[in-house]
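> The data blocks that follow each hold one structure.
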Structure 1
Amino acid sequence: MRMENDVRVTVRVDKNLKDRADSLFERLGLNMTTALNVFLRKAVDENAIPFPVSAKPAGFGSGLTADEITRAFSDSVAKETKHNQRLGFPVARYDAATGRAYLENADGTKEYVGNER
């Protein structure tokens, strides 16, 4: 069903790219029009291209400072820790005051590991 505000957009793309995209979208239950509309809506919602666009070489860490890599690592660890906590798994921690490692259980109890000090 065509809406009154719909407009036709014509784009030129490499045939191989179009065929591969059609195949992907079909597996996802979409057609090219729907997929492009999803992209455009997401871009407008985010007021940006909805994925990183960069001239930097691919690969983790390329073009990043040591602080940026440390932050990315810390963020990943924090995300994984929260995920494990939601699943009820114990989480490894370090008590800087006592210099000892411990497991923090889902109920908040701590199990210190290693020798007593």
Structure 2
Amino acid sequence: MELNNIVLELMNRIQVLERKVEFLESQISGDSVVERVFPNREIGNKYKPLAEYLFRNGEKKVELTYKEIENILGFTLPSTAYNYPQSFWANTETHSYSSAWLKVDYRARTNIAEKKVIFEKNIY
């Protein structure tokens, strides 16, 4: 992994931790819950509809078939999503499309047999 990629990954992790600390501090102090703001500039346009869907849904667990995801996106998923699902749906910042779920605080895991993706909200 290049040094730049390592630095970017660390910066992303720091941002996630900062949001978690902010949330926990608001809970301890009794303040109102931190308002959720969609990270519009941090997500590429191609997969932004998926991020918006997950953000609006807000459920702890969202299970979608590949066809449902394609309907949300408005295009067919690339063949790698079908042929190499564990790699495609990996929760890594090095894949630009994974920001669609990572930036709205979800992690993805696949149900290969049923061609489904389970998005689970990070708890903090």
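> A value of 12, 42, 32, 12, 2 was computed for P(r) over Cα pairs in 10 Å bins from 0, in percent; which of 1, 2 is the source structure?
2
> Continuing with this model, one more query. With distance in nm of label points 7 Å out along Cα→Cβ at positions 39 and 63 derived from the coordinates and found to be 2.7, which of 1, 2 does the value describe?
Of the structures listed, the value fits 2.
> Once relative contact order in percent (Cα under 8 Å, 6 or more apart) is calculated for all of 1, 2, which comes out largest?
Checked 1, 2; max of relative contact order in percent (Cα under 8 Å, 6 or more apart) sits with 2.
Coordinate-derived values only; no laboratory data. Everything numeric in this text was worked out from a predicted model, so none of it was measured. Cβ atoms are built from the backbone, for glycine too; each structure is taken alone.
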